[in-house]
Structure I
Amino acid sequence: MRISAKGRYALAAMIEIARSTRENEIISVINIVNALGISKIYLEQILSQLKKGNIIYALKGSKGGYRLVRDPRGVTALDILLTVENTLIEKADSTVDGQSPAIEMALREMVFNRLDSAVETCLKSVSIQDLLDYTDQQRAEQSYMLNL
């Protein structure tokens, strides 16, 4: 499994959107761009996909921006990545199916399917709230270290 830049940026943007939602605010694209240092055009494409996936919603106008649709505890890393990644969990190609179906079945059942399941389980277990909490903790620790 490989997570593209789009998937990584989507997760990072969701942390910023969750933070603003928690503070009962709307966050603009510009504020996300400034917080993360990523391309505005690329971010807008990602946010469009997240909006179509009913994960965030957009408010139009000069004071517009983005908010979460659901509670951040109910949005998982898997939800985000499945929304923006085309081939997140792709079934492995056949290896030796024609010559040795028994080996092919062993590989598929004991390695590839288990790996896909483990990845899915891991991504389901991490919510946007978890990522936000961890980020807040890291910022607090970094701030403390700087104050020493």
Structure II
Amino acid sequence: MPRIFSVFVAFFAFIVASNVSAFEEINTGYFNDTALHGFDSARYHTDGTAAEGSGDFVLKYKGAEWRFADAKSRELFAENPERYAPQFGGYCSNQMSLGNLADVDPGVWLIHKEKLYFFGHQAGKDRWISTGIDARIKDAEKHWLAYLKN
């Protein structure tokens, strides 16, 4: 019995490690294909709020499922996804500016020059604000392009 358990643990560790190292253009987490943890990316722009999306208002974009709070948000996104989708595929903008991929907290975000940026923690957002948002965007864009090329 212990040998079977060891084999199972090794197999599971291999599967998880494979998923963690794989880069996807849209951050969907490890076990589903839902962008932004199911939050409505259009509402950040239109209402300035972090609103949870619904399974009733869904759209596929770049291989991910995007959820919206209502039909209006889904239509706005469908008409112009480049405007409403978050920058850097919904990965943490602060970590991207450092060259890393990291998940986000949908409640920690900012809109700068009509673009949506997410962060894993308030400290990352604070770093961006205190050290210059435009400079951090430039750093993040350089790293993002390198991820996209691989």
Output the label of whichever structure in I, II has the greatest value of distance in nm of label points 7 Å out along Cα→Cβ at positions 48 and 136. I
For Kirkwood radius over Cα pairs in Å, structure among I, II ranking highest is I
When distance in nm of label points 7 Å out along Cα→Cβ at positions 56 and 88 is calculated for each of the structures I, II, which structure yields the highest value? II
Relative contact order in percent (Cα under 8 Å, 6 or more apart) from the coordinates reads 18; which among I, II: II
Assuming 0.9 is distance in nm of label points 7 Å out along Cα→Cβ at positions 32 and 128 as calculated from a single structure, say which of I, II it is. I
Structure (I, II) behind the derived value -14000 of helix-only ellipticity at 222 nm (-39500 (n - 2.57) for each DSSP H run of 4 or more, over all residues; to 500): II
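Rule-based calculations on the coordinates, nothing more; no lab input. A quick note: this is a predicted structure, and the numbers were derived from the prediction, not measured. Cβ atoms are built from the backbone, for glycine too; each structure is taken alone.
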